[in-house]
Structure 1
Amino acid sequence: CRSSAATPGAPRATGLRAMAGPEEPAASSGKHYVCGLCAAFTNIVVTFPIQKVLFRQQLYGLRARDAVRQLRRDGLRTLYRGILPPLMQKTTTLALMFGLYEDFSALLLSQARAPELLTRSAAAALAGTTEAVLTPFERVQTLLQDYKHHDKFTNTYQAFKVLKAYGVREYYRGLVPILLRNGPSNVLFFGLRGPIKQCLPEATSHSSHLVNDFICGGLLGALLGFLFFPVNVVKTRIQAQIGGEFQSFSKVLAKIWLERDRKVIHLFRGAHLNCHRSVLSWGIINATYEFLLKLL
């Protein structure tokens with residue numbers, strides 16, 4: 001929450017000021033890219049072992065205790081095996097998410113005469129849409145996590161090489177659900193984190209600011225993770241395919257809807273695990289981002 005950039009004990013911002021954060025010169029926007037990248041790096045390093053436990057539960061239907069036992073048997077050497085693809089994707093994506101939001105906001109606020117709420121919402125949507133350029137990273141990560149493709153490739157380079165044979169378009173399979181997710185989720189994230197921060201007890205120290213930023217990010221992560229979970233289900237199904245017909249979002253959604261007995265609740269299978277992970281991940285991201293923003 002940008003309002004946390006204030007010094008401890010300072011009066012709390014209200015209204016759009018809380019959403020937008022303190023005004024900064026355009027030249028300082030570069031630090032938002034750096035803070036976003038570092039926040040993503042911290043999140044991945046801290047949560048990757050947890051992600052491995054969750055992934056093995058989803059893949060093999062294991063209990064958490066058994067999945068942890070498996071990781072212990074594998075040893076510390078392999079604990080962070082496979083971290084490179086999500087590290088590359090998340091650090092780049094979050095650097096763009098925070099940095100482009102600030103740049104687009106500054107540009108639109110200086111050029112447009114529209115209300116600030118509308119302008120900043122447009123900036124958030126534009127930032128999310130631009131992030132979709134990195135779809136190939138998300139595409140490859142999906143393939144590497146799908147056990148059905150384990151015999152085709154074992155690392156990021158091999159996955160990119162296999163997709164190359166199908167043309168550039170294959171790298172961007174699943175682009176539509178990513179666009180449907182990124183733009184709206186960015187608008188909600190940047191639009192709600194200020195108001196949510198205002199609802200929390202007033203922070204009077206650096207540590208309480210950190211806690212509030214963690215809670216703010218965690219709540220938003222859980223909310224957005226739940227709201228867009230069905231979109232991610234469709235995206236994963238689309239991106240798990242290599243070659244063949246490019247099916248539309250609506251066609252794949254209809255197919256999944258039928259497979260899951262036409263029940264909305266079945267579209268949210270696994271959503272509770274995703275929410276738990278999102279609380280931790282986005283709590284770390286938001287708290288780290290705001291903490292670093294104060295230092296730079």
Structure 2
Amino acid sequence: MASKTLQKLVINYAHLNSVTRLFRTEQGEGVIYPNMQFLTLTDRCILVPSELPCTARVAPFPNLVSLRVDMLYPFGDDVMFRGNSATLQFMEVTPDPVLLTTLHNYKVFDEGKYKALRHLCFNQVVNESIDTTAPAPMMAKFLGKLAEPVQTMSLNISIEAKDLVAMVAANKQGFHNLQILKARSAQMSLFDMLCLLKGLPSLATIDCSVADMGSELDHIAPEKLPDYVVSNYNNIGKHFQTWRADFSRGSNYSRMTVYSMLLAMVCLKFTKVESPHMGVSSFCEDISKALRSGAFHKYALHLNKLLELAK
């Protein structure tokens with residue numbers, strides 16, 4: 001039977017009936033795929049079943065390595081997560097309330113399971129008639145159970161920066177292995193970014209946009225800002241190296257350069273800003289100009305590395 005040898009399966013435009021047939025025969029018996037490692041289900045039509053079927057109590061994917069469910073979770077049980085807690089390394093799901101509630105009810109990620117999970121991706125399904133993204137407190141509780149082994153997290157969902165910061169703060173011990181964070185939809189302030197770096201000790205790369213200083217830093221006079229940041233955030237982000245900055249054309253690049261300099265002063269390994277529209281020459285010119293001013297001059301040792309690596 002194909003179920004015995006199949007290693008990879010991709011089903012696009014998945015209908016509920018076709019998906020349920022994966023897990024049980026016409027006689028209602030459970031189907032097991034002992035060699036399945038990669039499973040992808042997508043539903044571009046966003047089918048929302050009126051009754052979520054529960055499947056036969058078998059573990060259909062005992063050796064699954066990668067699970068991508070780019071659709072609202074179509075089951076009322078934990079069928080896709082049974083028996084693969086020791087092998088699953090990559091998980092891409094839509095964190096809708098049904099999925100998170102189901103995983104909670106079946107205690108899928110309880111008791112330190114899924115130690116092999118390294119890559120977590122949240123995607124958002126657009127549907128005006130229903131909630132497709134769980135509330136921030138529900139997501140925070142969910143992440144708290146599985147965050148420990150995760151090294152890369154992509155949040156392709158609508159999320160407020162303050163909620164992301166709160167999630168990290170609520171799970172201080174849980175995210176200590178996270179190295180790459182992608183959160184382009186969260187409009188952050190520099191203060192938000194500093195808080196994330198403080199709470200994510202292993203973070204090496206962050207992919208996000210920063211719109212402003214944040215109300216917590218706005219009241220600091222520009223000439224006092226470097227000293228204030230160093231005094232309050234010195235030596236955070238000990239592994240932080242790269243900021244992939246999502247700047248659009250027309251952004252205030254001089255302001256973005258200031259953010260980069262402030263980060264370089266407190267994150268000693270930070271050396272790289274990546275942005276498709278930010279010119280190297282203007283970046284270096286702004287840093288050189290700032291180094292000639294009293295506020296940044298004393299931190300020239302930290303800031304010169306940005307100049308050297310940008311050239």
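Readers should treat all values here as calculations from the given coordinates under stated rules, not as data from a laboratory. Just so it is clear, the structure is predicted and the values come from calculations on it, not from any experiment. Cβ atoms are built from the backbone, for glycine too; each structure is taken alone.
Of structures 1, 2, the largest value of mean count of other Cβ atoms within 10 Å over residues 154-161 belongs to 2. To test your reading of the models, identify which of 1, 2 gives 9 for relative contact order in percent (Cα under 8 Å, 6 or more apart) when calculated. Of the options listed, only 2 reproduces it. Supply the structure label, taken from 1, 2, corresponding to FRET efficiency 1/(1 + (r/R0)^6) of positions 74 and 106 (r between Cβ atoms, R0 = 35 Å, to 0.05) with the calculated value 0.15. Structure of origin is 1.
Which structure, out of 1, 2, was distance in nm of label points 7 Å out along Cα→Cβ at positions 122 and 178 derived from, given a value of 0.9? The value was obtained from structure 2. Looking at percent of Cα pairs over 29 Å apart over structures 1, 2, structure 2 comes out largest. Here helix-only ellipticity at 222 nm (-39500 (n - 2.57) for each DSSP H run of 4 or more, over all residues; to 500) was derived from just one of the structures 1, 2, and that gives -23500; the source is 1. Here distance in nm of label points 7 Å out along Cα→Cβ at positions 186 and 202 was derived from just one of the structures 1, 2, and that gives 1.8; the source is 2.
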